[in-house]
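Multiple structures follow.
Where a number appears in this text, it was derived from the coordinates with a stated rule and is not lab data. Just so you know, these numbers come straight off a predicted model, no measurement behind them. Cβ atoms are built from the backbone, for glycine too; each structure is taken alone.
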Structure 1
Amino acid sequence: MLKVLLIKRAALGDILMSTPLIRQLKQKVPGLKLDFLVSQEFASVLLHNHYIDNLITLPADSFSIRKIFNFMQFALSLRGKYDYVFILDKHYYFNFIGRLISKNTVGFVRENISWLFLRYKVRYNNVMRYHGLYYLDLLKASKLALPDYFDYKLDFGIKSDDISTAKAVLRQYNLVENQFIIIINSGGNNRFESGGIRMLPENKIIPLINRLHNEKLGKIVLLGGKNDEINYNNYLKLINIGNSASLYLDLPDVINLAGVLNLEQSAALMTYAKKIYTTDCGAMHIAISMRLFDELFCFFGPTCPNHVLPPQMGIAYYWEDRELFDQRYPLYGKKPECNEYFAKLNIENIDEIKKLH
């Protein structure tokens, strides 16, 4: 039996874009045993993925260079247990760790030092190309099987309990299927990236909530994590301050569920929404995994839609920051110095919102 280990520290969207690789490895290599090593924080993304035989988790900080000796010890404990190791992170540090586990390492070459640790290599240099296709390049490079580059559906499993919870939320807040709107503003605000660089700034997200609420296009549900819950409450307070009319005293048709629902429950709720407005964040990929292509509208600032939206799905997006685009951000994770992303975004001129009438 061939044994393969996949390593990916984070994050939600990147892990989901790797699921076609997981699926094709399992389907195309007979008798394959496939394990996946991921940080505990993101394990739930793969928890119900039936193509994975064993999900191995470590605390998030175990992957850091600061704990390199502990990580090396862990890697050495796996030595000889796997025939191939696929390293889905791009940093040479992870390629080095993978090499401690197996000589048959498959990974990305971003810095030249990675050539020392990888047996099967994929040059990662074009951030205008869909990232999910890069993961399939790894399968091709490994020579274990030929990938199907048209099979890039994202796998994210939800259970009947998650659907039941979503239906309970509909009843609790009097939400009618296909008659409410979801807004998610979470990009660049997670365990490994802070600052919210991919979030709409207050002077954009507040007018968005304001306009959708004003035009009575349906109740508005705000989704996200615990950090988003705090941000959303601040947005609503600012709306109240900026608009003293009684309509804005409590905003009864705007429901903040950030931090209330887990990923699976949020995914289930998305399937009942009329429209989903989101930035480039993990929740966007969750919606894509639910195949909610027509319902999605995505705002892009420092990232390129081509790199994170699956091709030929017809997903609507807004990106007016092309001249500010710095490929070092998606390529090396270097945070752009520009602090004025989304500056050209005029909420009043977004035709897609008008189509909701």
Structure 2
Amino acid sequence: MGIEFLQKLPTPEETRKMYPVPSHAARIKKERDEEIRKVFTGESDKFLVMIGPCSADNEEAVCDYVRRLVPVQEKIKDKVIIIPRIYTNKPRTTGEGYKGIMTQPDPEKKPDPLAGLIALRHMHIRAIEETGLTAADEMLYPENLRYVTDFLSYIAIGARSVENQQHRLVSSGIDVPVGMKNPTSGGFSVMLNSVYAAQKEHSFIYRDWEVKTDGNELAHAVLRGSVNKRGVSLPNYHYEDLQLLLELYNERELKNPACIVDANHSNSNKQFKEQIRIVKEVLHSRSCSEDIRKLVKGVMIESYIEEGCQGIHDHVYGKSITDPCLGWEDSEELLYEIAERC
């Protein structure tokens, strides 16, 4: 067999005992989870904004960024719920490159998953304690989910994972909203099949256990654009796309129809400045249709302290080492405009 087993890692339960979420942080999460849940069930008309770095590569810069969100959140709390992006796994299309802090806590050194598990828990917990904001992360590896579920308030399933059966089944046992992105091919039916699967009960094998799930009624669609066979990005955030998604939702037996629009990735063709225009168009579409306003619960924005991106060895503080991001000034201004237009 071509796999060399290097070291046995602590189980999620062991890791939680070694690096526990403090009781006051757990209370914050419980309160935030309920507030976010009400948005997806329609009990609250607040707008969700998942915003933050493409990848959380540096604890100091990430926590600095999240602290900057606090006074903004306080000013717009009546209309907007900010969910920081603290993404600790980074999917790589070719398998090469920086794979996130869980695998590689120091981007310039070799992978060290044990140190990565410690680093990501420390960073997430620190962010909650310093800001009172609980975060979003991506479930890239379903078997690793239990290392992080005690402090996350939102989980995303990426475009390359959404067709995977294990991602769908594990999502059905998650207690917080799970966003199913459309696949890179763009198929809405694939995405909604994932939502359907995640909302149902399942029995399956997970981490050497036979498990049963209750279903996740908060599973929902995330539009992130697509790529055609020629490699050209095709956006799917326009009014017509939202209307089509609504029609497809209405054809299916799905709970809490909801959509989040990812303003970057193939929707922006990774032109990070375009996120500003895209978010504004989404807000305009919501203002044109009450049905679409009820469907579109929020947006995802890639943002950091410094705009753009850099190489791993460039060492610009608060600048992405993966996909390019909006800078802080543009992000702050956009957050205030979102609140004004909601």
ask   = Which structure, out of 1, 2, was P(r) over Cα pairs in 20 Å bins from 0, in percent calculated from, if the result is 29, 55, 15, 0?
value = 1
Mean count of other Cβ atoms within 10 Å over residues 167-174 derived as 12.8 - corresponding label from 1, 2 = 1
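Have a look at 1, 2 and say which one yields -12000 for helix-only ellipticity at 222 nm (-39500 (n - 2.57) for each DSSP H run of 4 or more, over all residues; to 500), as calculated.
2
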request  = Looking at distance in nm of label points 7 Å out along Cα→Cβ at positions 183 and 207, point out which structure of 1, 2 has the largest value.
outcome  = 2
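Comparing 1, 2, where is mean count of other Cβ atoms within 10 Å over residues 151-158 highest?
2
Please compute Cα Rg over 2.2 N^0.38 Å, for residues 15-174 alone for structures 1, 2 and give me the label with the greatest value.
Answer by largest value of Cα Rg over 2.2 N^0.38 Å, for residues 15-174 alone: 1.
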